[in-house]
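No value in this document is a laboratory result; all are computed from the given coordinates. What you see is a predicted model; the values in this text were computed from it and never measured. Cβ atoms are built from the backbone, for glycine too; each structure is taken alone.
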Structure P
Amino acid sequence: MNVSMAAGPMIALDDVALTLNSKAGAVNILRGVNLRVAAGESVSLMGPSGAGKTSLLMILAGLEQATAGRVRVAGALLGELDEDALALFRRDNVGIVFQNFHLIATMTALENVAVPLELADRGDAMARAEQGLAAVGLGHRLNHYPGQLSGGEQQRVALARAFAPRPRLLLADEPTGNLDADTGRRIVALMFRLAAENGTTSLLITHEAVLADHCARRIRIEDGAITADRVAAP
């Protein structure tokens, strides 16, 4: 089953809201978010803890459903897709990088990177995984397990895995949160180099302004709403 794609912005959100129920009652996580992100843009998303940044990322990945509004990503209206179609949408369009790496401990670096390619029935999965690890400077670590790698190396494996299927959209949620400052800067520089080489639209959640400076556009979210949206000076 293929999700049909249409021309237009990579991300188009119209009056998107997310309300979750709690013991204390309804909690408004996102409140009427409107956003357009063009293909190839690099965008940082900043704001205080609990502002709704990760919830917005989850909605863009089709891992959380908005309770109101319209969500269009890579031409697909996510609210109209069932779980199987959403899984295919992610497989074909979205790469995700998390703070905690999320590598499979019992698989080598090569096997970890090959996973999304094998799920897509790519016959060249291992060859492309090896190329991906070489691109992040880990061609010499193919057969090492996550526990044998440093934090920076594990995040580079995670980057290689995210970019291996050549996603149209990369979503990164605090990808440097478990790394020291110098390693974090190098990881972010690598991430945006790969995005530029692949023509990938990128959205980076971060608390660090120095990392947000890698992005051409910077958005701030507070209390579930966008409060600032500016393009960096050339």
Structure Q
Amino acid sequence: MNIIFTNTSNMPDIDRPQLASKFIPDWYKEVESYVGGEKKPNGDAGTTATIKRCMPVFDAITAGYIITSPADVWVSLKEDGNQFFEWSALDLISFHPIDQAPNHPELKPHAYPKWVNHWSIRTPKGYSTLFVQPMHREAVFTILPGIVDTDEYYAPVNFPMVINDPEFQGLIPKGTPIAQVIPFKRDDWEMTIGGQEDLMMAVRNTQKLQTTFFDRYKNMFRQDKTHK
């Protein structure tokens, strides 16, 4: 499958989207795979493995693609307490008034700033795109997640956000990851409640996991996810 990113700005050298796997956060790189560097059982039927051995976390961090800020943005507070954004390249920040989402759980005491995205995205027929805050990553801001049917809608999708600390003042540097882009296939789903057979399947999975100490899920169940 092919996902197409098209530059809609007037800057031919704007930073391109990249694989999320190119943006492994520093905290993840720095944490040891095993507590104290010792790969061993922990005396309680588990091991000393850390979050770095957790494949669901790794798969979340590396899923899809990352769009970055194409220029520096400086955030300050005006005398009236409202946030002020400054930048020198492109159309980079716009706003939604609080009235458009007055009870959103991410609401802060300011209008919702919005990253203006200069990349259109097109996916094959039947595929949509999930836009989320880059996962497991410390950030000054949080974008509001959204799903767009990018097999039909090709225009650039902008990213409403909140500044996590309403008192924050400082630099959001060029190259900061602003959105994680994850294409997925649409399908029709119907929920049912599992019965005895489903319970036994879950039990067998658990019992299989318990036959080894290390990298259980990774070696027994995880499937490769490829992004290029």
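When Rg and Dmax of the Cα atoms in Å is calculated, the result is 21.3, 64; to which of the structures P, Q does this value belong? It must be structure Q, since only it matches.
Say we calculate mean count of other Cβ atoms within 10 Å over residues 51-58 for every structure; which of P, Q gives the highest result? Between P, Q, the highest calculated value is found for P. Given a value of 0.20 for FRET efficiency 1/(1 + (r/R0)^6) of positions 59 and 131 (r between Cβ atoms, R0 = 25 Å, to 0.05), point me to the structure among P, Q it was derived from. Checking each candidate, the match is P.
Work out the source of -3500 here, i.e. which of P, Q gives that when helix-only ellipticity at 222 nm (-39500 (n - 2.57) for each DSSP H run of 4 or more, over all residues; to 500) is computed. Among P, Q, the structure yielding -3500 for helix-only ellipticity at 222 nm (-39500 (n - 2.57) for each DSSP H run of 4 or more, over all residues; to 500) is Q.
Can you spot which of P, Q the value 12.1 was calculated from, given it is mean count of other Cβ atoms within 10 Å over residues 27-34? Only one of P, Q returns 12.1 for mean count of other Cβ atoms within 10 Å over residues 27-34, namely Q. When mean projected area of the Cα convex hull in nm², for residues 107-170 alone is calculated for each of structures P, Q, structure Q gives the greatest result.
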